[in-house]
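Quick note: the coordinates plus some simple rules give every number you see, no bench work behind them. Keep in mind that this is a model prediction, so the values were computed, not measured. Cβ atoms are built from the backbone, for glycine too; each structure is taken alone.
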Structure 1
Amino acid sequence: MSVLSSIDDTDFEEYGVSRKTAVEVFQIYFRYYEQATGEKHPYLKSETVRSIVSKIPYLYDDEKELTGYLETEDYKVMIEQHFNTPYKNCDYNIAHFFSGDIRQNRFYETLY
């Protein structure tokens, strides 16, 4: 997947996620994005992609303490819920999903 081309295997190991899992999460998200908006997801800067990939396997609480680990199957449910959640002024960019408490809230709504 070209969005992940700037990340090498050493980086994936450092982030604690496999390339396969990262590709699957991005593919799931981009599929929902395209269904919801009718458009392809906008370009992501390399730094944004790295930030997202580093967050994929982990879930943190409000105090930034590690509270759990997420699998691809978890993301399928959480991403679907994300696209069914009405937001004010949201473009549904994957960076939004991985920012703040968005992902954590979808976890608690669907998997907790």
Structure 2
Amino acid sequence: MCFLAENIVAQNSTQDSLQLAHRLYASEVHQARMLATLIFGKLAALSPEAFSFLKDGDHKYVRKSVGNALRDVSRFHKDLVRAELATWDTSNKNIAYTYHLASKFLQKERS
């Protein structure tokens, strides 16, 4: 499925890929939502809209996946993750949840 997401992003504009990902994410079919999440992930570096959807979306498992992925990235790229997290509005409870997960290693480092 990851290969399919890569092909969708490579063969379509960012905007078209985002529109497709939003349509897939609205599906009742689990596999369609999984593909949408992979497309959003591939687009996150290219589009603030995609990254915003991932960090503060309605579905807890997506936010948890994003937070855990950023936590893992922070092991090797602390400054990059710290800079990204500094831009987040943690007054939003969904973003605060993702932030908490993403910053675990960074918080341990300061202790």
Structure 3
Amino acid sequence: MSFVLTTASTVDCSHMGPVALAAANKLTINGMSVLLLSDISGASITCLNPTDPNTQSKPCMTVISAAGAAAKLTVSGAGVALDTLSGTTDGHDPSPATLPPTISAEAAGQSLLTAQ
């Protein structure tokens, strides 16, 4: 079982830049809205990776994709996001050049509700 993510969760890019989490879903935990993957995809990132024209490094600004939703616990027909979250950003990190920077859940921010 995995913990459900809420607006109190910590989601970061691979450079430890925080993802801005916002949602207003009907299901809440401790007064904080649970997150859906659609709340995370498109979210802005305050990336710590500097732009470097010599290496073509580009900071993460936006979440491009997110995966890791519950199969059975849903809000308006969509699975809630879990702390097994993974995804990609629009950043560019030249090492390794073939992989885009990623996002992951660092902390669920709650320990009351789990799902699978």
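From which structure (1, 2, 3) was relative contact order in percent (Cα under 8 Å, 6 or more apart) calculated, if the value obtained is 27? Only one of 1, 2, 3 returns 27 for relative contact order in percent (Cα under 8 Å, 6 or more apart), namely 1. Once distance in nm of label points 7 Å out along Cα→Cβ at positions 8 and 80 is computed for every structure in 1, 2, 3, the highest value turns out to be that of 1. 1, 2, 3: which one has helix-only ellipticity at 222 nm (-39500 (n - 2.57) for each DSSP H run of 4 or more, over all residues; to 500), as calculated, at -16000? Of the structures listed, the value fits 1. Structures 1, 2, 3 were shown, and semi-axes √(5λ) of the Cα gyration tensor in Å, for residues 32-71 alone at 26, 14, 9 was computed from 1.
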